[in-house]
1. Could you tell me which structure in 1, 2 was used to calculate distance in nm of label points 7 Å out along Cα→Cβ at positions 58 and 322 as 6.9?
2. Among 1, 2, considering only relative contact order in percent (Cα under 8 Å, 6 or more apart), which has the greatest calculated value?
3. Starting from the value 22.5, 73: which structure in 1, 2 was Rg and Dmax of the Cα atoms in Å calculated from?
4. Please state which of the structures 1, 2 yields -11500 when helix-only ellipticity at 222 nm (-39500 (n - 2.57) for each DSSP H run of 4 or more, over all residues; to 500) is computed from it.
5. Quick one: mean count of other Cβ atoms within 10 Å over residues 178-185 came out at 27.0 when computed from one of 1, 2, so which one is it?
6. A value of 12.6 was derived for mean count of other Cβ atoms within 10 Å over residues 210-217; which structure in 1, 2 was it taken from?
7. I have 0.50 for FRET efficiency 1/(1 + (r/R0)^6) of positions 162 and 362 (r between Cβ atoms, R0 = 30 Å, to 0.05), calculated from one of the structures 1, 2. Which structure is it?
8. Where does the value -0.43, -1.15, -1.29 come from, among 1, 2, when log10 I(q)/I(0) by the Debye sum over Cα atoms at q = 0.13, 0.24, 0.28 Å⁻¹, for residues 106-169 alone is the thing being computed?
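Read-outs: derived from the displayed coordinates by stated rules, not from any lab. Predicted model only: the values in this text are computed from it and were never measured. Cβ atoms are built from the backbone, for glycine too; each structure is taken alone.
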Structure 1
Amino acid sequence: MPLAPLSSHPATVLTLLFSLALLLSVALRFWLASRQVRHVALHRAQVPPAFAAQVSLAAHQKAADYTLAKSRFGLLELAWGTAMLLGWTLLGGLDLLNQALLAWLGQGMVQQLALLLGFAVVGGLLDLPFTLYQTFVIEERFGFNKMSFRLWLIDLLKSSLVGLVIGLPLAALMLWLMGSTGHLWWLWAWGSWMAFNLLLMVVYPSFIAPLFNKFQALEDEGLRTRVTALMQRCGFSAKGLFVMDGSRRSAHANAYFTGFGASKRVVFFDTLLAKLSPGEVDAVLAHELGHFKHRHIVKRIVSLFALSLLGFALLGWVSGQAWFYSGLGVRPSLSGANDALALLLFLQVVPVFSFFVSPWMAQLSRRHEFEADAYAVAQTSAVDLGSALLKLYEDNASTLTPDPVFVRFYYSHPPASERLARLQTPHQEQAA
C-alpha cells in the first residue's frame with residue numbers, strides 16, 4: 001500500500017512516546033517484582049495463621065522459595081526482553097534483517113514471508129536459553145519438571161512444525177489481504193483472524209492437542225457417574241471426559257474445558273485425579289462449569305473480537321504512515337510493500353502500551369473466578385472446593401503471602417487468602 005509522505009516530526013514524537021512508555025513499563029515491572037520478592041521473603045519464616053492447621057512450614061517455605069526463584073529469574077528475562085525489543089526496533093535489528101532479505105530475495109510475498117519467519121526463528125533461538133533454564137533448572141529444582149531433554153526437544157520440533165503448517169498459510173493470507181483489498185483491508189483481515197480463532201477452538205482438541213499428550217477416556221466409573229450427574233444437573237454437555245498424561249511433563253495439576261460447540265471436552269490432568277478426592281474433583285469441575293454458566297467464555301470471546309477489531313483498525317492506519325516505520329528504527333520501502341514490517345512492528349510495540357491496562361484485565365478475571373467459585377459452592381460443597389483449592393495451591397507451590405499491589409496488577413486468580421475467605425461466606429459472593 002502507498003505510504004503517506006514522511007515527516008520527521010511525527011516520527012520523532014513516536015520515538016519519544018515509545019521510549020517513554022517502555023521506560024515507564026520496565027520501571028513499573030521492576031518495582032512490582034521487587035515488592036513481590038521483599039514481601040514473600042519477609043513472610044517466609046511463618047505460615048499465615050489462617051493456614052497454619054492445613055499447611056506445613058516446609059510446604060510454605062517451598063512455595064516462597066519457588067516464587068522467589070521465578071520472580072528473580074523474571075527480572076533477568078525482563079531485562080533481556082527489553083534489550084531485545086530495543087535491538088529489534090530503535091537499534092535497527094529489524095531493519096537490518098529486512099534489508100538483507102530484500103537484497104537476497106527482492107520485493108514480493110516470498111521476501112515478506114521470509115521476514116516473518118526469520119524474525120520468529122531468531123527471536124526463538126535467542127529466548128531458548130531462558131526456556132531451558134526455566135524447565136531444567138527452576139522447575140527441576142522444585143520437583144515439578146518430569147520431562148527429559150529428548151521429550152523437550154521432540155515437543156519443540158512438533159510445535160515448530162505445527163507453527164509452520166498453520167502459521168505460514170495464515171501469514172500469507174494476511175499479507176495478501178493487506179496488499180489486495182484496498183483501504184479497508186484491516187476489516188477483511190480482522191474477519192479472517194476471528195474465523196481462524198473460532199476454527200482453532202474446534203480443531204485443537206481433536207487434532208493438535210493429541211500431538212503432544214495422550215488423552216484417555218475417564219475410566220473410573222464412580223467418578224464418571226458423579227461428574228456426569230453434576231454436568232446434567234448444571235445443564236452442560238460435552239463430547240467426552242478425558243484424562244491427560246500431564247505427569248509426563250510436569251507435576252503441576254489442572255483441569256480444563258477445551259473446544260467449542262459440539263467439540264467441547266472436559267480434560268483432567270492425571271496429576272489432579274491423583275491428588276483430589278471425588279468430592280473435590282466435583283467442586284473443581286463445578287467451578288469450571290461456573291465460567292460457562294456465567295458466560296465468561298462468551299464474554300472473553302466478545303472482548304477479543306472487540307479489542308482485535310480496534311487493533312486491526314489501528315494497524316490499518318499506522319501501516320500507511322511512513323513515520324510509523326522510521327519512528328521505530330526501520331526504513332520503509334517507498335515503492336514496495338511494507339506489510340510484514342508493519343505487522344512485526346505493531347506486534348512489538350502494542351504490548352508496551354497495553355501493559356498499563358493490565359490491572360483492569362486482572363481485576364475482571366479475578367471477579368470471574370469469584371463468580372465461578374460461588375457457582376461451585378451452590379452446586380457442590382464449599383468445604384470440598386476449599387480443600388481442593390488449598391491442595392492445588394500447595395501442590396503447585398503457589399505462595400500464600402503475595403504482595404497485595406503485585407496481586408492487584410498481575411493476578412488473574414485471587415490469592416488463596418481472599419479466595420478461601422469468600423468461600424466461608426458464599427452468600428455474600430452470590431449477592432455480589
Structure 2
Amino acid sequence: MLYDLHELQRAFLNPLSRFTDSGSLLFSHPYSPLAYTPVSRHIAATYELVHRLGKDYEKPLWHLDTTTVDGQQVPVKVKTSVQKPFCNLIHFQRELPAGRPADPRVLLVAPLSGHHATLLRDTVRALLPEHEVYVTDWIDARMVPVSQGPFHLDDYVFYVRDFLRWLGPNTHVISVCQPTVPVMAAASLMAADDEPCQPLSLVMMGGPIDTRESPTQVNRLATTKPYAWFEDTVIHRVPARYPGAGRRVYPGFLQHAGFVAMNPDRHLKSHYDFYLDLLRGDDSDAEAHRRFYDEYNAVLDLPAEFYLDTIRIVFQEHRLPRGTWEIEGKRVDPSAITKPALLTIEGELDDISGLGQTRAALTLCSNLPESRKQHYTAMGCGHYGIFSGRRWRQTIYPLIAEFIRKAEPPRA
C-alpha cells in the first residue's frame with residue numbers, strides 16, 4: 001500500500017515538476033524577455049529548486065567516454081560482458097594501441113545498497129588509465145520479473161564467484177562498502193575448493209566485515225530493531241506498472257528517506273546554498289550541486305530476500321566473524337584464504353562502517369602471510385571520501401594501484 005501511495009504522489013508531483021522546470025527556463029534563458037525583469041533571478045531560482053525537489057531521478061549515465069593512457073586520450077566503450085537477472089557485468093573497454101602490454105584486470109564490485117553502480121564513477125575514472133576495469137552493474141529489483149525467482153545474500157556470493165570464474169585467473173577484486181562481506185565469502189569458498197580463478201588481490205574499502213567494531217548509527221538501527229520489524233515495516237510489493245510487479249522489495253524511496261534522515265541539516269543547508277548560488281549566478285557551484293544530487297537521489301529497489309538476509313547475517317548475527325555462516329552446507333571460513341594479497345581501507349570519519357569493521361578482515365584471514373596483508377586509514381576522510389573526491393584521487397588510488405602492481409605475477 002505504501003508503494004502505491006508513493007506512486008500516487010509521484011503522479012501528482014510530475015506535472016508540478018515539469019511546470020517549474022519550464023518556469024525556471026522562462027525566467028533565466030537569455031532569449032526570454034522575462035529573464036530581464038528585476039525579480040527574474042529569484043523566480044528562476046525558486047522554480048529550479050522546487051523542480052529538483054519534486055522530479056524523478058533516473059539512473060545516471062557513466063559519462064566516461066574517454067581516458068588517458070600513456071599520455072594519450074583514448075576512447076572508452078561500456079559493454080556488457082555477462083548478463084544475469086539481477087546484475088550485469090560491464091566492461092569499460094579502452095581502445096589501446098596494438099602490442100601494448102596488458103594492464104592488470106580489476107573486478108570492481110559495486111554495492112547493492114540503494115544507489116546505482118554509477119556512484120563509483122570517480123573510482124572507475126581513476127582506475128581506467130592503468131587497469132582493465134569490470135564493474136558489477138546491479139539492476140533495479142522492480143524491473144526484474146517475479147518469474148526470475150528471489151535473490152538472497154548467498155546468490156550475491158554466487159554472482160561474485162561466477163564473475164571471477166568468467167574473468168579467469170590473474171584478476172584483482174576491489175569491493176566498496178557492502179560487498180566486502182559477499183566478496184570475502186566468495187574468496188573463502190573458492191580458496192577452500194582450491195579453485196584456479198582465485199583473485200590475485202582483495203582490496204576491501206569501508207565495509208561491514210565485523211559490525212561489532214565501532215558501531216555506527218546504521219549498525220545500531222539494525223540491532224535495536226527485531227528482524228520481524230524490518231520484514232513488516234520496510235518490505236513492500238512492487239506496483240503493477242513495473243516489470244517486477246508483485247516482487248517483495250525494500251523500496252528505493254524508503255532508502256533515500258533513510259539516507260537524508262541521517263544528516264537532515266546538511267542536506268537542508270546544501271539546498272539553501274544551491275538557491276543562493278543561483279541568485280548569485282555562481283554556475284560552477286550550482287552545477288556541482290546538480291551533479292551530486294542527480295547521483296544521490298537516484299535510487300533502486302533492493303530484493304527483499306537480500307536485504308533481510310543482510311540484516312540478519314551481517315548486522316544481527318555477525319555470522320562471518322563468528323564463523324557460523326554456511327552457504328549450501330559449506331562453512332564460510334576466511335582462514336582458508338592463503339593466496340591473494342589483502343588490503344583493507346577505512347575512513348577515519350566514516351559514519352557508515354566504523355573504524356575496525358573492515359580491518360577485521362586481516363584477522364579473519366589468519367593463514368594469510370603477514371607480508372601479504374596491508375591496512376590504511378584515511379585520516380579526516382568520511383565514507384564517500386575513500387572512493388570519491390580529492391583524497392581518493394590523490395592518496396588512496398595511488399596506494400591501491402601500487403598494491404595491485406605488486407600482486408601481479410612476473411611477466412615473461
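1. Value 6.9 for distance in nm of label points 7 Å out along Cα→Cβ at positions 58 and 322 corresponds to 1 out of 1, 2.
2. Max of relative contact order in percent (Cα under 8 Å, 6 or more apart): 1.
3. Checking each candidate, the match is 2.
4. 2
5. It was calculated from structure 2.
6. Source structure for this number: 1.
7. 1
8. That value comes from structure 2.
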